[in-house]
Structure P
Amino acid sequence: MYKYLYQQSDKKYAILYALDGYDEISLTSDFRLISNTEDSLKSPNDYHFSQLKQSQLYGGNSVEESAEIFTKILSGEGTEAQNNVVIANAATAIKVSTGKPLEDSISIAKESLQSGNALISLKKLISI
């Protein structure tokens, strides 16, 4: 439904979901990416990541716990699996919003996470 609504606009958009039920790129399975430029099935390998197990992505038992985990990831305290999921999702957003190739978008997302700029951006967003 969202695809058909967004197709009628000039907005840049991405709708994605993992085939095993996540509403994001989880790297636990293939995922579908629908945007204003493509409609395709992707795999973790397309992003140069290994497929993960769901047990590697514990997200907390409450909103507060989930927020704490996310903040730790952005603070450089995430596991490799957590970091890779954040990078894959951020890279997709960068690719869709800028039109940059996926490889460049992945590099930008990695640099932002590793340098602490992602955390700075989150703090700025929270302060608004």
Structure Q
Amino acid sequence: MSKKLPGDIAKIIKRWLEESNSADEFASIFTEDAVYQFGNTEPTIGRSGIRDSSVLFRQKVKAVSHNIKSIWETGDTAICEMDVTYTRHDGKVFTLPCTDVIRMEGDLIRQLNIYMDITPVFAP
């Protein structure tokens, strides 16, 4: 495993957010024993659990897109500030602020903590 240069993690994160169109693609960037936590929900452990969680979530919304504002890197950790746009099946669209703390292991995510309030997306 080669040493990462400044900006390497940001490139991985951008590619992951822009290209993961399926639950399998989403989960493929995580280590086998990764920890994934969205807000104050219970953490999901492991790539297969993350994939299953993604499948369930994708059934609840029609589309998701990310507008990255900034990414800061320190060692094997990155902080990503962005706006996330959710389109519901009824056509309503919500753009919400989000900050992710991402800890890498090589080119894969070992831990992802998502800090956002997604409540408006699921409100009636």
Structure R
Amino acid sequence: MLLFIVIGIVANIVIQIVFRILLSISIAIREQYVNGESDDKLIEKEIAAEMVEDEMDKLVELKSLRVGFVIAGIGFVTALIFAYLGYSVATMMNIIFFSFSVGSVFEGFSHLYFYRRGVTRG
């Protein structure tokens, strides 16, 4: 289980780096096509402008985090119930690991859902 956590963290870091590089390359290609030249400072400015979060981004993030945490919390309580009923600690850990994984997946799907549908306060 710890091996999968480490693999997930390393994969996440590598994916973030690769996508940041691809974003920089795509901005440089676009600027080269539009202006005939690309400047490093202009590319950095464009990346900073793309990373700005507005209120909708924050609301979507909060609502999708709530979905992920609810699923992970339900899994944690289920694991505690299984431990109380006398199941092994390995079963409890697997339930927790599975619920956190499913919560993370549903958090991503709800993120996409809330961006498509829109969010309201409340």
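Just so you know, all these numbers are worked out from the coordinates, no wet-lab data involved. Keep in mind it's a predicted model, so treat the numbers as computed, not measured. Cβ atoms are built from the backbone, for glycine too; each structure is taken alone.
Assuming 3.8 is distance in nm of label points 7 Å out along Cα→Cβ at positions 45 and 85 as calculated from a single structure, say which of P, Q, R it is. All intermediate terms of the calculation are to be shown ahead of the outcome.
Details: P: 2.2; Q: 3.8; R: 6.2.
Answer for the origin of the read-out: Q.
Can you say which of P, Q, R returns -8000 when helix-only ellipticity at 222 nm (-39500 (n - 2.57) for each DSSP H run of 4 or more, over all residues; to 500) is computed? The partial results should precede the final answer.
On the way: P: -14500; Q: -8000; R: -30500.
Clearly, the read-out refers to Q.
A value of 4.5 was derived for distance in nm of label points 7 Å out along Cα→Cβ at positions 21 and 77; which structure in P, Q, R was it taken from? Let's see the in-between values first.
Values: P: 2.9; Q: 3.5; R: 4.5.
Here the read-out was taken from R.
Given structures P, Q, R, which gives the highest value for FRET efficiency 1/(1 + (r/R0)^6) of positions 37 and 69 (r between Cβ atoms, R0 = 30 Å, to 0.05)? Can you show the working numbers first?
Numbers: P: 0.40; Q: 0.90; R: 0.05.
With respect to FRET efficiency 1/(1 + (r/R0)^6) of positions 37 and 69 (r between Cβ atoms, R0 = 30 Å, to 0.05), the highest-scoring structure among P, Q, R is Q.
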